Structures are given as C-alpha cells and as structure tokens.
Structure 1
Amino acid sequence: MDESVSIAEKGVLYVVATPIGNLRDMTFRAVDILNSVDLVAAEDTRHTAKLLSFYNIRAKLIACHEHNEAQCAERLAAELNSGKSVALVSDAGTPAISDPGYRIVMEAVSAGIRVVPIPGPSAAIAALSASGMPSDMFCFVGFAPKKKGARDVFLQSLSHRKETLVFYESPRRLLSMLAEIQHHMGDRYVVVARELTKIHEEFLRGPVSEIIGLVEDRVSIKGEVTLLVAGTSDKADVDENRLEEEILQSLSERRLSPSRLAASLAKRYNVSKNDIYQAILAVQSRMDTRGSGSDKGGPVHG
C-alpha cells in the first residue's frame, strides 16, 4: 500500500494554543483552524465554548480532561483514522504543557496520524520573556508535587541546576512554595508572574526572602502563578552580616553542633560546607575572646 495515500485518508490532529487570559491573543491561524475542524477536543467544554463564542466559531466540542484522557485518546484516534480533523485545546495556553493532551498526541503519532502544532500563548514563555532573568537556558518543571516529602526531594534535585527554573503554582500554595525554595535553594532571586495578559497582571521581583514578605502582607493571592527561580551560580552571593548573625544566634542558643550548623547553612545558602564551617570557627573565636575578656575584668554593660 502507498503510505502517502493511507496518510492522506486520515485526518489531522491540530494542537492549538489558546489565550492564557486576554482573549485577543488568539492567532489568525488558530481561529481559521478551529473554524475548519470537525471536532474540538477541550479540557473544559464550558470554558472553551466562551472562547469559541467570542470568535463566532461553531464547532462540535467533546471533553478531554485528565480523568478521561485515555478513553478520549482512543475515541479521537478512531475519528482521525476515519478522516476527520480534530483540534486539541486546553483551558489556557499550549496543550500538553503541564496540561492534559500528551496521551492524545502520543496515540495519534502511534497511529501514523499527522500532528500539526498551531503555536501561540504559553504562560511559561510569556513570564520568562518579561522576567529580566537569563533565558538562553532555562528548565521548565511545571507543578511541583503536592505531597511535602515528594516536593522536598523534587526541589532538592533542582537546587544545583544553573538554568533559570520555571514553575507553575497555584495561588494558595505560593507562600509555602517560596518558603521551601528558600529552604532548599537559599535566598535566590525569583520572579512571581501573576494574572498574565489580564487587567491585574503583576510581576514581583527580588530575593525570595523579600518576596515572601510581600506575599505575607497580602490578604489573598488570586490568579494562576508562574514562578521563576534563578539558577545556582559557581559562587553564591551571601550576605555575610546576615550569615554571621545566624551563626551567632545559633551558637548562643546551642541549637546545633558546629558541624550540623555548617551543613544546614551550606544547604540554605547554596555554598561550600567548609566555607561555612570556617565562618563558624571565626565567630566562635570572637565569642571566646569576648568571654575571656569579661572574665579578666573588662567592661560589662548591663
């Protein structure tokens, strides 16, 4: 059988990017495709119906979400094999990017069906482009695991990456996520991009400790969040005065042994444990000097 003939008899699966907020961000090509296909496979048919109505597109919608993706993939493969064309869309942005859809694409590819991307909005790329952070290399990691243990392992595994890290996060978990990033990666520079392309679009930029303070002051955070985290550098920038204060406080309270304190601070600040240990010894030496001085009748302030 002529393979070109068999492929021509099949339909085409279009992977169509849709707006992440502002409905006017649709491309002309995306509108043309949605007007021409036999079926539109949508993550949420009610959500997509509003978009189609905005552009006066009359298309048959079927629901394909994370709970029925396997069954939907089989159904769409059958439709495509019969010669029908299908557009795959998610609620916002590019399908299959931290959204349902990759199983449908995988099924189509396995069946020898042509898959055509219709590029457009993506929250990760939109946030990165306006972040002011290095974008020559970046690592998109999507949503972190919800369970704390798995999330700790996940974040720790990323702590040594040098690329800009791009996360998706829900507004209700943003504050805890920022705190965990500080714990596992140190006081990294971060950008919180919220409500992208919408009226209340906002970017928060600064060290994660500073952004935590800004978020804590808010009554609530609304809108989906894209979180960008600076990659590690060969030599981390450490506030020496702040580090010394932490060492002094910990030693005064005798919370940890010098070795365990060095390990804890090295992990938090993403620097050499040996460098931290040397700083601890220096602080200890100054404490001992001050202590011996007071024993010899030095000035005592009270």
Structure 2
Amino acid sequence: MKVIFLGTGEFSLTVLKTVYSSRHTVVAAVAQPDRVNARNGRIIPSPVSVFARENDIKLFKFERIGSGAEELKALGADVMLTASYGQMLPESVLNLCPFGVINTHASLLPKYRGASPIQAAIEAGETETGVSVMRTVMKMDAGDIIAAEKMRLTGEENSAECFEKLAVIAARLAVEALNALEDGTAVTVRQDERQATYCKKLKKSDGKIDFSLPAEKIHNIVRAYYGFPGTYFEYNGKTVKIIKSRVTEGADAAPGTVIESDPKRGLKIQCGDGAIEALTVQGEGGKAMSAGDYLRGHPIEKGSVIV
C-alpha cells in the first residue's frame, strides 16, 4: 500500500524505518515543524524530518495539518499511519485515504489514552504495558483496535528504556496491521469505553517531588519522568534532579527530612511512607553523577527538611 506517515520523534522514527523497509511504499512523511533550541537559538530538525530528507521522501511540516489536506489528498495514498505525531487530525484529514488513518499508541487501550501513556503506566506501578494499533477517529485514541501486544514491566526500568522497547513493538505491529488491511484479513475490536483512562501532557513543574507521597510512588515517578520533565527538589535555592533512585527504610521523621547525607552512605530523604535513596543526581548546570560524588562538592545538611 501507499502510506503517508505522520510522526516526529525517535519513537516515530523507529516505526517509520520499519514501514519504509516493508512491502509498503511511504509516499510522504509529515512531521511537526522544526523547533528552535532555547539555549543556542539553532533550528533542530526532528528525527523523522532528517530520515525523510536522507531517503528522498516527500516531507511536509504543517503548523496545522488541516491546512495541508488537499496536498496530502493529491498523493493518492491508500492509508495514513501516525506514530506519536503530536496533532489531533480533523475530519478533513481522516477521510483522505480509502483505508483511513491508523495510529500506534504505546498503551494497552483503552487504558492511558492521551499524550504520556508510557510515563503514566510506570508512574501507576503497572506490571505490564504494551502497544495498540487502532483506527483513528474524532475522539482521542478511541478507535477500534486492529492489533495489540503486551510487554512486562519489572518495576525498575525508566521511561526511556520503555520507549525504546515499545517503539520496536509498535513498528512491527504497524506493518502487520498494514499487511492485514491490504490483504483483507484485518479483524478489529471495539474498545470498552467503561475501562477508558486518560493521561495528561507533562510539563516541567510536574517533576517537583512531593515528599509527602509514599517512597514507592516517588520511585515510580523518578522512573516515569526520566529525561522529561525529570524529577527534582530544591535545596538552598538550587535545583537537584534525582535521575535514579530506590526505596529504602524510613525513619521517625517528617516527610522531606534528609535522614542520611554522606558521600559514603549516600543521600536518603524521608517520604510519607518509607524513604527514597537518591542513587544518581544532577545539580544545576552539572552532569549526572552518583549522589556520593555530588555530596562531596555540594553538601546537603542531614536533618534539614526539603519542602
């Protein structure tokens, strides 16, 4: 089939590469417009944009995809495939192709519809997640499911590790779904709306740690928010990110109390239930390092309370 691919980041790129190498033909790629790096002002093309240019795939970058409906229709594609594209598709786009639009979503739908399904599953302490490929309809992530596959979670992996594994699954399922649609063997399953849950688009402020939460919950948030938005606390007016953590035994102290702070014994902070040990941290403008190494140059007073 002739496919118009819509996606932007690394997750999308993994799917695009696999579809590009399949029996199907990618007639165009649609990515989000290039963004400007806030630090140096340089324009940063997305991974999908770079791959499209390198492989002579027609590339579009619409601020609003609805404005490009006629250009996309002129391509005569059979189907559109989206993977972490980042824009809601209007009806004018959904109806462009004979086979409509199918989407890869990194959750076991109908759970965790929305923008941050991988992070939401980890934060919730799920023991499994997965990928769903479904038809795209006007309601977010609510279309009939064409294919799905589960993936076990150990309770220690972070979101970046999950993104990488789930992208590979999504790529394979996307091709299988395209094959089934072309062969006329696709079987769809309607989602149970009663089981639907939703996740939000994350923002930087979501990463500030609330030490009144149980240590297990905070540990899950550290894993879930790895990379962006990151998890952090503030000490003496400086931001300290916790990159990697583990749950440890607490003390008779108020939540947020630093119950251990020593280069050899580590950094432990009391939580609402139990304590969290920061294994890897990152100070403002610095590199990620062990908590012990950080404390050698940036002491945190034992007994102080972080709020």
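No value in this document is a laboratory result; all are computed from the given coordinates. Everything quoted here is computed from the prediction, not taken from an experiment. Cβ atoms are built from the backbone, for glycine too; each structure is taken alone.
Observations on the model:
- At a computed 16.0 (mean count of other Cβ atoms within 10 Å over residues 107-114), which of 1, 2: 1
- Structures 1, 2, by distance in nm of label points 7 Å out along Cα→Cβ at positions 163 and 219: label with the highest value: 1
- Per mean projected area of the Cα convex hull in nm², for residues 179-274 alone, the highest-valued of structures 1, 2: 2
- Value 39, calculated as percent of Cα pairs over 35 Å apart, assigned to which of 1, 2: 1
- Structure responsible for -7500, with helix-only ellipticity at 222 nm (-39500 (n - 2.57) for each DSSP H run of 4 or more, over all residues; to 500) calculated and labels 1, 2 on offer: 2
- Comparison of 1, 2 by mean count of other Cβ atoms within 10 Å over residues 91-98 - largest value held by: 1
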